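Asker: Multiple structures are listed underneath, in structure tokens.
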Structure 1
């Protein structure tokens, strides 16, 4: 009986491991194929070697073109400026809003949380028109001010993550700070903020990546290529009749490196921030 149970357990583990391995291969394969395509000659991408991993030669022509001729590094700088600006002001607003929602009791508190969540579900096409009209009237198109409407896609999730972490911190700590004469802002900055640091860090990284990958608002508000961010710049790698897949693949590799390095360096902090607010002690 015990041998049967051990055998069933082993079989289940092997089956589960095989399923996970297959699932990961399916997810990773598109990224692997982009890497392979970026080193293929143009003739091999569409010719007889289109379905082969190695076409007989590896070239760096696509990388040279996107780096030195297509201005992809300039677009990376634009994305970094916009994403960093978005991260700083969104995280600041999210901390204040989440602290107020978590700690203060007021009428419509749950409704407000529901509205914030509902905003994150709105299609971007709904807000693009009004934002474009506003930016045109204020003369803010073709500028880094495109970071301002990024809050429509990043702020709701940032607030929810921070509310979760603030709810986990015991109220007794704040009460002790108040007894010692601390103001609400001092309590937030000197007591609550250090304890919520993992959540703040996670919120900052998620906000940065969301802003880095944003496409619709940028292509609508910034028609001048000098202000194109990475997703928009990559979408313009085409000629009159076709998409230049070799250049697109090379550009994808180049622009993925910054975010990949960031995630690899801070993966422990990201996971810690997500997990630490999952269970209230």
Structure 2
């Protein structure tokens, strides 16, 4: 079996993924009046990426053969998909939802920056404990719970920085510190995985090769268990931190933008005062 055959034959249309994606789209459409806008494009992009991460060959390879593929999937579900979904929610819809109990109370508790930070960083650490990780791969129910938890916790993690309602966001400076510390937490975990000996995740040492692609992976692609684990650790370490860095740059740009607006507002006010005094 060659690479093309692997990529074309390992799609798995999981019903729970398709149903959950459809429910999210319907709920979003009902809340926004099914209008297509720039925000809805972001939300739909998040849904598409969510589905692809869970039904494409990435999911099959990550669950069976490659830790690195599993790590890419986790980065998408914890950091990228939730951010797109959150950025796609209109302010008016978010304000309406927060007035509904218990949604408002739950987000008040979980959206607390300290709680959100520990949930976001803690999810990555806890789910990648070797014994728990191998148990997840062996259990369908635990595997589904893991994927869903990544999206939910990812949304909570991004909430203090990119909440649709501005009053729920941290200040730009605090947001930058929030993201930088999260980057550090994932960097440490990524380094530990990268430099650990091969076999940290035993499930990938001798996978059950039901479709006969292990020779391709180990031989032609040279993805031995050690190399695969190092790539997975580096994926968490480098691309993961680049996402935090990009988000930090957005918060810094927001900070400078706010200062410029403030200075412009003061300048306009001073001009009006001066003109008024001149007329007198």
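Every number in this text was worked out from the coordinates using simple rules, so none of it is lab data. These numbers come from a predicted model, not from an experiment. Cβ atoms are built from the backbone, for glycine too; each structure is taken alone.
Asker: With percent of Cα pairs over 26 Å apart as the yardstick, tell me which of 1, 2 scores highest. Before the final figure, lay out the partial values.
Answerer: Values: 1: 59; 2: 51.
By percent of Cα pairs over 26 Å apart, the leading structure of 1, 2 is 1.
Asker: Could you tell me which structure in 1, 2 was used to calculate FRET efficiency 1/(1 + (r/R0)^6) of positions 131 and 203 (r between Cβ atoms, R0 = 25 Å, to 0.05) as 0.60?
Answerer: Values: 1: 0.60; 2: 1.00.
Attributed to the structure labelled 1.
Asker: Then there's this: To which of 1, 2 does the computed value -25000 (helix-only ellipticity at 222 nm (-39500 (n - 2.57) for each DSSP H run of 4 or more, over all residues; to 500)) belong?
Answerer: Going label by label, the one that fits is 2.
Asker: Now a separate question. Starting from the value 21: which structure in 1, 2 was relative contact order in percent (Cα under 8 Å, 6 or more apart) calculated from? List each step's numbers first, then the result.
Answerer: On the way: 1: 30; 2: 21.
Traced to structure 2.
Asker: Using distance in nm of label points 7 Å out along Cα→Cβ at positions 35 and 59 as the calculated read-out, with 3.3 as its value, let me know the right label among 1, 2.
Answerer: Working: 1: 2.2; 2: 3.3.
Value 3.3 for distance in nm of label points 7 Å out along Cα→Cβ at positions 35 and 59 corresponds to 2 out of 1, 2.
Asker: If FRET efficiency 1/(1 + (r/R0)^6) of positions 43 and 147 (r between Cβ atoms, R0 = 41 Å, to 0.05) is calculated from each of 1, 2, which structure is the one that comes out at 0.50? Each step should come with its number before you reach the end.
Answerer: On the way: 1: 0.50; 2: 1.00.
That value comes from structure 1.
Asker: Could you tell me which structure in 1, 2 was used to calculate FRET efficiency 1/(1 + (r/R0)^6) of positions 139 and 251 (r between Cβ atoms, R0 = 41 Å, to 0.05) as 0.85?
Answerer: Values: 1: 0.85; 2: 0.60.
Label of the originating structure: 1.
Asker: Out of 1, 2, choose the structure whose coordinates give P(r) over Cα pairs in 10 Å bins from 0, in percent, for residues 99-186 alone equal to 16, 43, 28, 13, 1 when calculated. Intermediate values should be presented prior to the final figure.
Answerer: Working: 1: 13, 33, 26, 19, 9, 0; 2: 16, 43, 28, 13, 1.
It must be structure 2, since only it matches.
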